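Just so it is clear, none of the values below were taken in a lab; they were calculated from the coordinates. Bear in mind the structure is a predicted one, so any value in this text is a computation, not a measurement. Cβ atoms are built from the backbone, for glycine too; each structure is taken alone.
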Structure 1
Amino acid sequence: MRDDFWVYMVTNKTHTVLYTGVTNDLERRIWEHRQKTNPQSFAAIYSAHILVWSEHFPNARDGIAAEKRIKGLTRAKKDAMIRESNPRWNDLSEGWYD
């Protein structure tokens with residue numbers, strides 16, 4: 001098992017939804033969101049695959065704790081987190097799959 005974990009937020013084209021997740025392989029996970037590998041998932045149903053925020057954690061425990069904390073935040077606080085590091089809400093995964 002990898003020692004690198006990422007907490008991330010993805011959104012849809014209109015930025016009307018946010019999905020927060022945790023993974024040990026960020027590039028693979030974003031690809032899965034783009035491909036809708038789980039068509040019944042929240043991210044697939046709302047086409048949330050634009051990576052707008054991520055943070056690295058050295059282990060699963062810290063990553064999962066951060067994911068739970070972020071999921072408990074209001075939408076306004078999540079938006080502020082994204083704007084702090086990505087004010088234009090650019091897709092941070094752009095170019096990964098070209």
Structure 2
Amino acid sequence: MTFEDLRAAVEQQAALPDTAPPLVRALWHDATGDWDGAHRVAQDVESADGAWVHAYLHRKEGDVGNAGYWYRRAGRPAATESFDDEWLAIATALLR
């Protein structure tokens with residue numbers, strides 16, 4: 001799957017292929033307005049990337065303290081850029 005595939009699926013509100021990685025699926029849920037679905041997927045991925053997506057979601061939710069915990073687990077500084085910019089950075093990193 002490519003970043004362009006993900007972007008198209010978001011824009012068209014189209015389902016992702018079954019082969020889409022879980023964290024890409026979490027980003028798709030978030031971008032299509034399903035924060036709960038995104039969180040359900042992200043919280044089950046126990047990796048630094050999973051922690052990064054989890055941190056982003058809690059920051060977006062407004063739970064800065066919980067987001068900080070997850071950024072630390074991800075080994076990343078707490079994000080300060082826009083949500084769109086962080087989503088783009090995560091998606092790009094996951095799909096490179």
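Quick check on the output: -11000 is helix-only ellipticity at 222 nm (-39500 (n - 2.57) for each DSSP H run of 4 or more, over all residues; to 500), derived from one of 1, 2. Which one produced it?
On the way: 1: -11000; 2: -20500.
The read-out was computed on structure 1.
Where does the value 13.1 come from, among 1, 2, when Kirkwood radius over Cα pairs in Å is the thing being computed?
Working: 1: 13.6; 2: 13.1.
The value was obtained from structure 2.
Of the structures labelled 1, 2, one was used to calculate mean count of other Cβ atoms within 10 Å over residues 12-19, giving 13.9. Name it. List each step's numbers first, then the result.
Numbers: 1: 13.9; 2: 10.5.
Of the structures listed, the value fits 1.
Could you figure out which one of 1, 2 the value 32 for relative contact order in percent (Cα under 8 Å, 6 or more apart) was computed from?
Working: 1: 32; 2: 24.
Only one of 1, 2 returns 32 for relative contact order in percent (Cα under 8 Å, 6 or more apart), namely 1.
Work out the source of 52 here, i.e. which of 1, 2 gives that when volume of the Cα convex hull per residue in Å³, for residues 20-59 alone is computed. List each step's numbers first, then the result.
Details: 1: 71; 2: 52.
This value belongs to structure 2.
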